[in-house]
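Please treat every number below as a calculation from the coordinates, not as lab data. All values reported here derive from a predicted model rather than from experimental measurement. Cβ atoms are built from the backbone, for glycine too; each structure is taken alone.
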Structure 1
Amino acid sequence: MGVMKNPWLDIPLADYEGHMALPNVGQAQLLSDVFANALSKYKPRSVAVLGCAGGNGLDRVSSEVTERVVGVDLNPDYVLHARTRFAHRIPLLELLVGDVQKDEFAFAPVELVFAGLLFEYVEAEVVLAKIQAMLCPGGMLLTVVQLPCATISEVTPSQFASLGALSSVMRLVSPKLLRQLAAAHGYLETEAQTLKAAGGKEFQVQAFRLATPNHRLQPTSAIGRG
């Protein structure tokens, strides 16, 4: 029996970006703003974007502050477009094709990892363990997960029919479970807030610091815990 092909490999980038930018979805702007706020708050010298698509939010990077950027995506066509768009704007840009669940990535650790709407499509425990090797000691992991909505399906219907295939692989992850799994892998949640996209869906943004062996972190304030 063959392995089922990941539906992300068959979704054209134009469909994905068109869908995410629709007024009744509004998730492209939300993800971009969350990423920009993290760059402003943490001022990381290095950052990795997991599920970078065609460059999700990379236009918000200031190379004067964030010198090195790593992007990872499963779809080689997405990565090709990201390279075309941003290689000239971000001097130290490393773009990699691969599956964050299965593949090993040998890039030097970064100070911030951004995983926006990634955990709906992966085994959280597996990926949290892999992100440990991607982060510098004390580095930050910023996650965005979709919250259940009684009135809108998990994948918002749109004219971009190819995205309908995601319904078979998308699984919502509760912020509480993500917090528990992260803690088991040495991450401490330092902040949490709920945001609403223009399309009406709500999303939980969580920031986690990777504890170092000789430094037990104490929690700071958290907003809107899920």
Structure 2
Amino acid sequence: MLHRVDRNMVANLKKFMQDIASKKAPGPSTSFTIFHIFYSLELLSIKPLGRNKLADQLQVGDGAVRTIISRLRGSELIDTSKTGCTLTEKGKTLWKQFEKVFPKQIELPKSELSTSEYNHAFLVSNSAQKVGSGIDQRDAAIIAGARQALVIIYKDGHLNIQAVSSNIEKLYPKAAAHILESMKPAENDVTIVAGAESPLKAKRGAFAAAWSLVSA
């Protein structure tokens, strides 16, 4: 299965998300990031949510969720009503773009490779050339709240972690088999796995590392 994404679409997505997250407003600085915008879109792509339920899922305060909703509405990504927030057609289109950039994301069980209690994985399409040593991605994940992060490249039919092994299947057969089966990477795809003490921190860390590749 090939995962190839239009570069112009990615550049536009990056700029659009940065603009939403960094808009200046009166008062104290915002307490949310691009992740919260992304996760809001993901949650609302599943079903409409009211402000309180959205805040609970994002684990942000009332002020932050009000600002998030305001920015999403101001960007014409959501409509709001008494029944809650729903994605507009523009919002659905934006979410479909994210699904192309990150064609797969899942929770992973604790294993000999991903040793944290909670682990989350993002597949990033055709981005192996951006990885380098993987330190930038691991740093991004840690800053976002993860305890550890793995940057796994699929190359020449094998899972590769820089400075560890070019064939992870040999070292960690069970964990590697699970990643291959669940993520289904194509050549040059990158799988980011972040671990943390909570599911949300693991997801946030994995997203931050994955987004750093998109932003590169």
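A few comments on the model shown:
- For Cα Rg over 2.2 N^0.38 Å, for residues 34-121 alone computed as 0.99, the structure of 1, 2 it came from: 1
- If helix-only ellipticity at 222 nm (-39500 (n - 2.57) for each DSSP H run of 4 or more, over all residues; to 500) is computed and equals -7500, the structure in 1, 2: 1
- Distance in nm of label points 7 Å out along Cα→Cβ at positions 74 and 170 - highest-scoring structure of 1, 2: 2
- When distance in nm of label points 7 Å out along Cα→Cβ at positions 186 and 202 is computed for each of 1, 2, the largest belongs to: 1
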